[in-house]
Every structure is written in C-alpha cells, then in structure tokens.
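Each structure below appears as structure tokens.
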Structure I
C-alpha cells in the first residue's frame with residue numbers, strides 16, 4: 001500500500017507558491033480519512049482558475065498541455081484558459097513528479113463555484129482543509145460531488161468510506177448539491193443528513 005510521502009514531497013514542491021492549492025480526487029479523500037485506503041494512479045491538484053498564470057510562472061521549466069474535448073493540446077504561454085477547459089497537465093524532467101494533473105476551479109471573491117453548475121457554491125473558508133501532515137486538500141463533500149457524475153467502483157468505495165465521516169453540515173450541503181445536479185442519484189439515500 002502507498003503512503004502519503006508523495007504528497008509531502010508535492011507540498012514541498014509547492015511550498016513557495018503563494019496562491020491557494022489543494023490535493024483533489026481520491027488522494028483528498030484519503031487525506032480526510034487520515035489513511036491510504038487504495039492505490040492511486042496519479043495526483044490531482046486544484047487551483048482557482050484566476051491563479052493559472054501564477055502557477056505556470058511558478059513551475060519554471062515545466063511543459064504544459066491542456067485537455068480539450070478529451071484530447072491533449074499544447075497550452076500556449078500567453079493563453080488564458082476559460083470554461084469548459086478545466087484540466088492541465090504539467091510535465092517536468094528530472095523531478096519526482098514527472099507529471100501533475102491540475103484542475104482549474106471556479107471562484108468569486110468569497111465563494112468556490114461548481115464548474116458543472118455555477119449556482120452551486122461553497123464559502124472559500126469551507127473548501128480547503130489541511131491534513132495532520134500539513135498537506136492542503138479539497139473538502140471531501142466537493143470531491144464526492146465531482147465523483148457523483150459517473151461513479152466508477154473506486155468512486156463508490158470513496159463515497160462509502162467517507163460519507164459517514166462527514167459532519168451534518170457537510171452532509172446537508174452534499175445532499176443538496178447532488179439533488180440539484182443528479183436528482184434520483186443512488187447516493188442520496190445513503191446521506192443521512194436531514
């Protein structure tokens with residue numbers, strides 16, 4: 001089984017990056033739980049869309065691609081990425097992280113916004129948690145909302161591992177968000193929020 005050592009290294013790599021960033025996806029679920037529960041094929045981090053140029057400047061010498069309609073294309077240096085583009089890959093040679101998957105999250109001055117439905121929001125103060133080992137990660141209810149669209153077996157496992165650990169407020173928010181995006185989703189019956 002893996003350990004969190006790669007995430008500690010990642011945190012060191014991004015230590016001087018002055019904009020908010022957070023581990024996303026399955027690793028965020030494991031950071032919330034405090035244990036590595038499964039094998040992860042990659043590390044995803046999220047940043048706010050408004051900070052994309054800052055990250056590019058920070059990762060000097062890295063090569064960048066963007067995902068457009070499921071295909072990788074070069075991300076030109078002065079190009080500003082708008083929705084629906086939300087996924088970037090950063091490639092470096094001679095580093096522990098030969099590739100990073102970077103997700104662009106939407107935000108306003110005070111709120112995170114769900115890119116698939118911008119009416120779904122969360123206060124910025126609620127979306128970024130910090131693990132016991134000091135690694136920032138995306139709040140698990142937001143990770144689960146992303147995973148709810150087309151859940152694979154690993155997403156189902158992540159949901160059942162973490163949902164019962166969410167406090168009432170996080171469960172209520174998740175239930176409302178999934179109801180808006182995916183009415184009738186089978187996870188709704190499992191969320192015990194009122």
Structure II
C-alpha cells in the first residue's frame with residue numbers, strides 16, 4: 001500500500017510541478033524568480049519536495065517488496081548516491097542556501113560552478129540513479145529521468161531571470177560553461193586533477 005501511494009504521490013507531484021514550470025515559461029509573471037514568497041513559490045517547492053520525498057519512500061519500499069537482492073547493486077548504488085549527495089550539499093554550501101532557493105546574492109561562476117552551471121541538479125539526478133540501482137528499482141530510475149526533466153524546466157525558468165539580472169556576465173558564463181555536463185566539464189576536471 002505505501003509502495004503504491006508513494007509512487008502515486010511522486011508521479012502526481014512531478015506532473016503538477018512540470019505543468020506549473022511549463023506555464024511559468026509561457027507566463028513569466030507566474031515564475032519563481034525572483035524569489036516571490038507567495039503561494040506559487042511555496043506550492044512549487046512543496047510539489048518538488050513531495051516528488052523527491054515520495055521517490056525516496058518508493059525506492060525504499062521497492063526493497064521491502066522485492067527483497068534485498070544482489071550485493072553488487074548496493075556496492076555500486078550506495079557509493080554513487082552518497083558521493084553525489086555529498087557534492088550536492090557542497091554545492092549548497094558553496095552557492096549559499098539563500099541563492100540555492102532563488103535569492104539574488106550575486107552570480108557564482110567559480111568552484112564547482114566552473115564545471116557546470118547547475119552542478120547540484122546534475123548530482124541530485126546521479127544520487128537518484130544511485131538510489132535506483134541500490135533499490136534494484138527500474139521505476140526509481142525512471143523517476144530519476146523525471147527529476148532531470150523537472151530540473152530542465154527549472155533551468156529554463158532560472159536562465160531567463162539570470163539573463164535579465166546579470167546580462168552580459170551571465171551570457172559570457174553560458175558561453176563557456178555547460179548547462180549540465182559535457183566534454184568541457186570533463187576536460188576542466190582532468191586539468192584540475194593534474195595541476
């Protein structure tokens with residue numbers, strides 16, 4: 001029962017949030033940026049937290065329903081999940097918690113943000129992939145894909161606001177730093193490790 005309820009909540013939260021973010025692209029006055037602390041802001045982040053929490057509960061219930069499974073899925077999934085979640089937390093600290101949730105505290109382009117304009121989104125998706133592997137749940141991996149889609153919609157909304165607020169500085173940052181990850185990210189990581 002918890003298994004089905006958590007999956008339904010995850011899917012419902014994701015669909016409602018995706019609809020809101022898509023509408024926000026069409027009507028910027030509906031947007032989250034800048035950080036209007038009204039009902040729309042709270043509803044959007046509430047739906048996002050509902051989706052994420054229900055996804056975790058669903059993945060854990062998959063272990064309960066399907067059994068512990070092979071040790072290899074834990075050997076791969078748990079370290080991936082923990083490492084990715086650790087980088088996500090580091091990103092929050094580096095950016096600042098207020099900037100993470102739509103405040104305007106200055107354009108951050110260094111540190112982890114030199115490799116990706118949205119490193120926390122990348123690592124959150126990787127953490128969810130790790131959770132899916134550890135739980136042996138194909139549906140959790142599908143939900144990780146849904147998380148990526150939601151982040152993509154968040155990014156499209158954020159970029160419009162960042163371009164308005166930072167103009168040329170953000171446009172230059174966009175030109176040299178990928179939205180998520182690409183070969184430039186890997187080249188920079190390699191160079192940083194070799195220096």
Which structure, out of I, II, was relative contact order in percent (Cα under 8 Å, 6 or more apart) derived from, given a value of 20?
I
Rank structures I, II by mean count of other Cβ atoms within 10 Å over residues 52-59 and report only the one at the top, that is, the highest.
II
Work out distance in nm of label points 7 Å out along Cα→Cβ at positions 28 and 140 for each of structures I, II, then name the structure with the largest result.
II
For -9000 (helix-only ellipticity at 222 nm (-39500 (n - 2.57) for each DSSP H run of 4 or more, over all residues; to 500), calculated) the corresponding structure among I, II:
I
Out of I, II, choose the structure whose coordinates give log10 I(q)/I(0) by the Debye sum over Cα atoms at q = 0.24 Å⁻¹, for residues 60-155 alone equal to -1.17 when calculated.
II
The value 0.97 for Rg/Rh (Cα atoms, Kirkwood Rh), for residues 116-171 alone, derived from one of I, II, belongs to structure I
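Read-outs: derived from the displayed coordinates by stated rules, not from any lab. Keep in mind it's a predicted model, so treat the numbers as computed, not measured. Cβ atoms are built from the backbone, for glycine too; each structure is taken alone.
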